[in-house]
Structure I
Amino acid sequence: MSRLPTYFVSHGGGPWPWMKEQYGPTYDKLEASLVDIRRQAGARPKAVLVVSSHWETDGFTVSSGTAPGMIYDYGGFPPHTYQIQYPAPGQPQLAERVAGLLDAAGQPATLDAERGFDHGTFSMLKSVYPDADMPVVQLSIRRGYDPAVHLAAGRALAPLRDEGVLILGSGLSFHNLRQFGPGGALASHAFDTWLQHVLLELSPADREQAMLQWSEAPYARHAHPREDHLVPLWVALGAAEQEAAACVYHEDAFFGALTVSSFRFGQAPGNMA
């Protein structure tokens, strides 16, 4: 199997794949980009590792259950969205491998056999693997949101890419819920422009340095008052730090006004045909 790329995915809001009647075409572009990840990955991966912005722990934690349940970590949505099932299997062996790689790199990790799928995982994967037949393991982000720590974690996990594991960082390139609309237009555009420049145009060394100093970017704290939804980007980047990036999803009228993007790091096997 070819080396798999890594991704940072802007995962949208709440349980959107189960609310198409309410949202209309709002998520059409995002959904199409997620569906295309399956094509880009080429031959079927052995499993997916999701770095979820919706799971914060003091130290890195890896979901290790064989049949993860569901975590409806949102509020104010229709009743049917609290009955959603995404019955993908877990993979304890992969969880142990992830924890072992992190431990060996000086990033101690623990296993959590009870952790279920949060919406940063199941909503995004509903489009990528709609049959829920792909083994899925989740990795938490660490409280404190240290960019260097998460870049290092990504570096430690890089061998998984040669072992058939697709690494998906699940967050959002703009995450200021108080400005989720016209009020966020300027900040989301300015921050996205910076992201595009840093990720697509800078050398690997300069790209990493810019990520370490991300809070100095234009409108950084307007785009991310708390950077939890940016942290998975650092892990995805760290796992492919010397490789080229590509923007695989971009729109500047998300919810009518917001600029949002997703990125791939490394060559996609499915693009070589």
Structure II
Amino acid sequence: MSNLSAFTLPAGARLAPHDFQRAAQLLLRRTGIVLPLHKKEMAERRLSIQADQAGFDEVRALLGMLERDAQSPQWVAFINAFTINHTAFFREAHHFEVLAKFARSRRQSLKVWTCACSTGEEAYSIAMTLRECGSALGSGVCVQATDIDTDAVRQAEQGIYRLDRLTPVPSAYVQKYFHRGVGSREGFARAKPALRELIEFNTLNLLSPSWPQTRFDAIFCRNTMIYFDKSTQARLLERFARVLKPGGLLFVGHSENMTHLTTVFRLQGKTVYALI
């Protein structure tokens, strides 16, 4: 929503403190995401847009409907309005060096889960890293990519990016793994089928009781745990441990420190944890 700053709030859009807390509680219960008070103006704008599009005169009417109907399709737009999709190819580059070394040491098929994949840059970075490991992994490479934001997942599945988004990608990788657009697609590039076929994209709320039914060699959950409270973080770490193989790796964000929240992971490197 790049035009949010130019959006004029209509009557009924302003959130009273009570209604902001209602919105924050709805988001917390549904997703585990903590909405701080300094996000109030952003919440007003985004919820006003949703209320208007859904045919409500006031934001509080939208909130009331969400409180009454846990199955309302408006929940999708509500959640999408508060997700953060700041990502980049090969963000925190040292993680991909660690992943490549780890993958070669396993010398077998490798399953990796990126559980907050956003618009897909992280998933494609993982896939390129694993493909570059070559015959050491055989043909069993699989990347599971999930996110709670349905719009972001749809964009990730397409695998289409502006060329300036590919700046962090080595030029040899761009040539090897992307088709450059022509005509109306000039200035864009799309991941080649050989790369896209390694990744399975799905929508997933990390608070859902249903997680992927597999065991992973590595999990990427970067710059995501900071949006949860401590108790939710601890519960997620316990669940990650149950779906990781022995010795598996958990990659977290540069500002996230999980050492004090878990006894089943040990810090192995900069923001990289290994399952004990």
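Rule-based calculations on the coordinates, nothing more; no lab input. As the structure is a prediction and not an experimental result, all values here were calculated from the model. Cβ atoms are built from the backbone, for glycine too; each structure is taken alone.
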request  = Compute relative contact order in percent (Cα under 8 Å, 6 or more apart) for each of I, II and report the one that scores greatest.
outcome  = I
message = To test your reading of the models, identify which of I, II gives 3.5 for distance in nm of label points 7 Å out along Cα→Cβ at positions 129 and 225 when calculated.
response = I
task = Using the calculated result 1.1 for distance in nm of label points 7 Å out along Cα→Cβ at positions 33 and 81, pick out the matching structure from I, II.
result = II
message = Say we calculate FRET efficiency 1/(1 + (r/R0)^6) of positions 65 and 241 (r between Cβ atoms, R0 = 30 Å, to 0.05) for every structure; which of I, II gives the highest result?
response = I
remark   = Calculated from one of I, II, helix-only ellipticity at 222 nm (-39500 (n - 2.57) for each DSSP H run of 4 or more, over all residues; to 500) reads -9500, and the structure in question is I
query = Given a computed value of 3.4 for distance in nm of label points 7 Å out along Cα→Cβ at positions 25 and 257, which structure among I, II does it belong to?
reply = II
message = Ranked on distance in nm of label points 7 Å out along Cα→Cβ at positions 185 and 201, which label among I, II comes first with the largest value?
response = I
note = If semi-axes √(5λ) of the Cα gyration tensor in Å is calculated for I, II, the one returning 25, 23, 18 is structure I
Winner on distance in nm of label points 7 Å out along Cα→Cβ at positions 17 and 89 once structures I, II are ranked, highest first = II
